[in-house]
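Pasting the structures in now, so scroll down.
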Structure I
Amino acid sequence: MNCSAVVLAGGRSRRMGSCKALEPFRGRPLVHWTVEAMHGLTGDVVVSVSKGWGRQIGAALFGNARIVEDLHPRLGPVGGLEAGFRAASREWVAVAPCDSPLPEPGLYRLLMAEAEGFDGAVPFLDGFPEPLHGVYRRRPMLRSLERVISEGGGSVRDALRLLKFARVGPRKLARADPRRITFWNLSTRRALRLAEKGLAERVPARPDGPLRKAV
């Protein structure tokens, strides 16, 4: 599939207390792990960052991704996605947040297959959508994000309401990622340490569970 990837590395990092994209995890910045994994899908990886952070985050990635700055920093993930989708060059775009540093490429391949005939595919866990781990057709999603922004902002779920997308449930997701490691949300230092410990001991822990941020 003709696919780009957008990694969200903006946000205020209130829970972390520092730039979460640059927080060390297993010896490397969080954003490094996410970008490296998404390179397993595509050579076109775009990292969307907060205004003023492009140089620092770009330096941490050694040129392995294109960096774009969010033009709507107060709108949260909607603004970050809009910047990323504008920069993406391919028909389809896979999305991942930098504080979920271990995305499973096989799960995204599943979503891509499920998205055929739709504007995208979104994982659903425990009855909740995980839109920051979805796959979307670039133009329809960009139009939806632009509309949400033009109406004063909102959530990524507001943008989803304007799309026809496939819902991918836990049974199918488990075939590609049985430990749900793609959805680990390492947005606190405690979660980072627990994840490092869990990986070292091969414990199927979920440090903070799936994403439950304002998406």
Structure II
Amino acid sequence: MNVQMLPRTIVGTYLSAARLPLKVVAKARGQQHNEQWPPSLAFEGFEAGVETVLGSLLRDDTMVEAGRLRQAKVAQLRRAAYLETVADSKRERADQQFAQRREHAERKRVDAHRRAQQREQKIEQEARQRTTSADRAATRKKTAARKTAAAQQEVIERRERAATVASLDREAQALKVQQEALDAAEKAEVIEESIEGTKEARKSS
């Protein structure tokens, strides 16, 4: 075994042993395959630091290079985690803005529907008022027409009564004149009979 490989093996074994508790926790939480899990990233950074420092002390360029590569990987993972966090934040803000716009649009729709209902109710109320006014006007016209017709009928009936009374008066007057003529005729006949009787009586004597 190479002299430099022994410390490298020891460091690898130590780091692997130190990672075991983290693996158990990651598995329990379902994060064993998530390289961006913060505890895993922290330990990966710790491993990179150990490899870089010990590699420099031991003059092991392979270990130093492995540490630097691990540091670059950790940096990329942290950058990716940061970008994902930023994306999540932007997505959350966008979702909030969308929800707010949707809520605002829903309020506007409800307000428009309420205003439309109010307009319809107002139109219906005005139509009912116009209908009621027209009905009242029609009723007043009918009442006035009935009163006018009744007054006209009363005038006609009064005139007819007056004409009937006048006709009856004229007929009564004619009957009176006729009766008087009959009475006069009867008197004349009586007188004439009386005169004839007197003449006959004289002739007989």
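A short reminder: the numbers here are calculations on the coordinates, not readings from a lab. No experiment lies behind these values; they were computed from the predicted model shown. Cβ atoms are built from the backbone, for glycine too; each structure is taken alone.
The figures follow:
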| item | result |
| --- | --- |
| Structure responsible for 3.7, with distance in nm of label points 7 Å out along Cα→Cβ at positions 10 and 82 calculated and labels I, II on offer | II |
| Comparison of I, II by FRET efficiency 1/(1 + (r/R0)^6) of positions 34 and 154 (r between Cβ atoms, R0 = 25 Å, to 0.05) - largest value held by | I |
| Computed 2.17 for Rg/Rh (Cα atoms, Kirkwood Rh) - originating structure among I, II | II |
| Structures I, II, by distance in nm of label points 7 Å out along Cα→Cβ at positions 106 and 146: label with the highest value | II |
| Which of I, II yields 24, 24, 19, 14, 10, 7, 2 [P(r) over Cα pairs in 10 Å bins from 0, in percent, for residues 90-137 alone, calculated] | II |
| Test item: percent of Cα pairs over 15 Å apart, for residues 42-113 alone calculated as 67, pick one of I, II | II |
| Structures I, II, by FRET efficiency 1/(1 + (r/R0)^6) of positions 66 and 194 (r between Cβ atoms, R0 = 30 Å, to 0.05): label with the highest value | I |
| Structures I, II, by FRET efficiency 1/(1 + (r/R0)^6) of positions 58 and 186 (r between Cβ atoms, R0 = 35 Å, to 0.05): label with the highest value | I |
| Comparison of I, II - label where mean count of other Cβ atoms within 10 Å over residues 162-169 is highest | I |
| Parent structure of the calculated result 11, given that relative contact order in percent (Cα under 8 Å, 6 or more apart) is the read-out and I, II the choices | II |
| For -34500 (helix-only ellipticity at 222 nm (-39500 (n - 2.57) for each DSSP H run of 4 or more, over all residues; to 500), calculated) the corresponding structure among I, II | II |
